[in-house]
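Q: There are structures below to look over.
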Structure I
Amino acid sequence: MISLQIVPRHGVDAYRLLRDKVTHEARTWAWKNRKRTRLTHKSDPKRGHIDVARADGVVVAEIRPVRPDDDWFFVEKFIGRIVAWFSSDIAAINVQFHDATSPPSRTNRRK
């Protein structure tokens, strides 16, 4: 899984900018749910989505593709749009790669 952090310049709320832009002006991105926390790309909405959250004005986006090979699709499209829309408002974009394999969960068996 890939997580992105969009860090705004001082005094800018990147999360609010993103929500307003996607809600009112975006042509290629749409909200998948009513809470406006899941973004889908209109070209292929069944390919997966991006979970978007806020942490002190910083946008935290987790890429959730249906197929693991589609990570690149969302990362490329999302970062491209963020840079095109908000290049003067952004201080940094951090990309974090998480291990896809996690240890199996413990289950308690009844005897």
Structure II
Amino acid sequence: MLKCPYCGHANYNTATECRKCQGPLVKQGGTVYAARAYLVGPERARRIRDQALSGLVLGLLIKVYWGGYGPWPIMDNPTLAGIRGWLEPLLLYGGAGVYVLGWVLAWI
């Protein structure tokens, strides 16, 4: 099995490009296939998606803990309520948008 130098995915020995990221694979004889030009690349796109997923999870935690969806009391401090008003949508919608953008950047 050949490991992709870009994403680390295991591929068949006869493969010329990775099944996951379509990156070029190097054969044992030293044959290098034409490199595909990426705008960002699969590894950087994965890091972007990981960071976006962290923001999305943080936005969900803010929605649950500050939004009163549990058995605990609602945080009704005016300062925290003001922060929650713009931070929650920023993390939820921004995180989801950047996550989708990371998937798109992995392919272009």
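Q: Here semi-axes √(5λ) of the Cα gyration tensor in Å has been calculated and equals 44, 13, 8, so which of I, II was it run on?
A: Values: I: 28, 17, 14; II: 44, 13, 8.
Derived from II, not from the others.
Q: A value of 13.6 was computed for mean count of other Cβ atoms within 10 Å over residues 13-20; which of I, II is the source structure? Before the final figure, lay out the partial values.
A: Numbers: I: 17.9; II: 13.6.
Going through each structure in turn, the value belongs to II.
Q: Name the one structure among I, II that distance in nm of label points 7 Å out along Cα→Cβ at positions 21 and 85 of 4.3 was derived from. Intermediate values should be presented prior to the final figure.
A: Numbers: I: 0.5; II: 4.3.
Computed on structure II.
Q: Suppose you compute Cα Rg over 2.2 N^0.38 Å, for residues 5-68 alone for every structure in I, II: which one lands on 1.70? Walk me through the intermediate numbers first.
A: Working: I: 1.12; II: 1.70.
Corresponding structure: II.
Q: For which of the structures I, II does the calculation of mean count of other Cβ atoms within 10 Å over residues 77-84 return 15.5? Could you put the intermediate results ahead of the total?
A: Numbers: I: 15.5; II: 11.4.
For mean count of other Cβ atoms within 10 Å over residues 77-84, the value 15.5 is produced by structure I.
Q: Comparing relative contact order in percent (Cα under 8 Å, 6 or more apart) across structures I, II, which is largest?
A: That would be structure I.
Q: Please state which of the structures I, II yields -18500 when helix-only ellipticity at 222 nm (-39500 (n - 2.57) for each DSSP H run of 4 or more, over all residues; to 500) is computed from it. Could you put the intermediate results ahead of the total?
A: Numbers: I: -8000; II: -18500.
Here the read-out was taken from II.
Just so you know, all these numbers are worked out from the coordinates, no wet-lab data involved. Because the structure is a prediction, the values reported are computed rather than measured. Cβ atoms are built from the backbone, for glycine too; each structure is taken alone.
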